[in-house]
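Values in this text are rule-based calculations from the coordinates and carry no lab data. Since this is a predicted model, take the numbers as computed values, not measurements. Cβ atoms are built from the backbone, for glycine too; each structure is taken alone.
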Structure I
């Protein structure tokens, strides 16, 4: 049996989860997915700001309004795919366009300066396929062209039809379907903006449809993600239509990357459930084990009483104020906690495993 099948089987053996554990996993995934998917695209909110925004509706420190709205829209998109999966209906282009409209919220104009100082502009359409060519300059300095506006409607129609037929055929696993759809979609790049975010939502839509846990493409691993796509491009070739009809064999480098990503993410969920203890916590996809029981006591106290003072902490934990301040400083520096000046309350951003 393949390693990924073994991990998936192990995941299934842990089900059903308790209500508490389901809630913990949902909270963890909500923050991690939205933070990482948007951070890949340049969103400037920190992990802590993302958690405060999505879970408490407020942000500490300076934050760009556009980034805040983008993050909230991303979370609505995540909820949309969760609800759509429950409907158990075939995938449609309409749903993809609705998802895109949700992420972008409305049309907006982009202003650019062309060579010679000539001012130009174009409109990014929310929920509509692109009306102008789009391309990217790779990190190797090459210009990579996506499907033209004229090709896009037909290629998207074919992609959705292929997906529904492939899913019905039973000839592909969920992981194969997700990786192949992602690659083909990226090669079309059907919208002026938001294509990466849509692609990452869609892989979770596909995995969830087949009973697999949803996953996070970590922004800290962006290089590996883009390199895997690039290696597939080298085999498939530059033609957008070839990319939109690429085979699993042709995108084997990306499929291998994606399979390993799914394995890693499911194993992380398993670890979150099975390695639970008072001193084991979770932060952006990584287990954090505290050697001092006092650290855990401080975090629990901050969670239970967000407005707690240093003097009160000293009495509860049983160590002097300077020691408390040192531990608090360490937790702040790592981003595990934040203090919002507006309400003088502590917010614990690291997730307990119990």
Structure II
């Protein structure tokens, strides 16, 4: 997810938060639909889907505090665990992106190397200041920032609640004028505004971390289906005149409440849907750009023109199927192999 990336398994003492697992997939779908809306000139399609990245950051703060907040593990061990979780798909997306972009971009090898090392291209030239941080897979900017936030969080994971509140207040206080100055929080993904992405990451991440601190005192939870509808509604709100206010309310109120109320376990068929949604969420986020590019080129090669509704709808289904196949045939086996190799070492 990363962000996206709330990319860990949501567990507590061996128990998974089924609802939160499912919501990760809903957020990833929101990002896909938002990007498809932009790519196919349908701005009404999940108009606020970019906020799903901020939901990922909030969820990531909660998940990491749950999994590693009191765990006896060093910083290097923690970062190895995080890289094992996220790097295989990052590597695949960068290699696939390089193959897609050959002949369309200069310095492919440099872009590929930096992508494999998860290093953003932050130097800025006047002619391409708004180009993506990761040209071979633009959505990877949030994956880098989630890893960056995780690396900073781990040494201070046992900070007192007072210090955590201070982090939330300071980062939120900095984000407010940025949001009003730029007309929302839809920024930080390009080379001119990458520093804003750091603030955009820290605030929701700290909110999720804070929610974990207080969730033990909350006994009331909502079903996963209800929370999913609330999240989708928040992401699907049409464009408005008060975007900055809306974005800040989602980051500071709506998303933390969704995470707070998502500790209720889902059972039966709803639990199965949540597990599928959670498993497919990260591959869907990490690979949707490159799979779309491949589908679009195939459509153009077959004589297709423009972006008909049927093609967009079928593409959504095919992207989900493709990333599910990648998860089962590549990502999960590679991660198991890396874990086994690390255990032997």
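Name the one structure among I, II that FRET efficiency 1/(1 + (r/R0)^6) of positions 163 and 179 (r between Cβ atoms, R0 = 25 Å, to 0.05) of 1.00 was derived from. The structure behind it is I.
Taking distance in nm of label points 7 Å out along Cα→Cβ at positions 187 and 331 as the criterion, which structure among I, II has the greatest value? Structure I gives the largest value of distance in nm of label points 7 Å out along Cα→Cβ at positions 187 and 331 among I, II. A value of -22000 for helix-only ellipticity at 222 nm (-39500 (n - 2.57) for each DSSP H run of 4 or more, over all residues; to 500), calculated from one of I, II, originates in structure II. To test your reading of the models, identify which of I, II gives 3.2 for distance in nm of label points 7 Å out along Cα→Cβ at positions 35 and 211 when calculated. Traced to structure I.
Structures I, II were shown, and Rg and Dmax of the Cα atoms in Å at 22.4, 70 was computed from I. For the set I, II, ranking by distance in nm of label points 7 Å out along Cα→Cβ at positions 131 and 267 places II highest.
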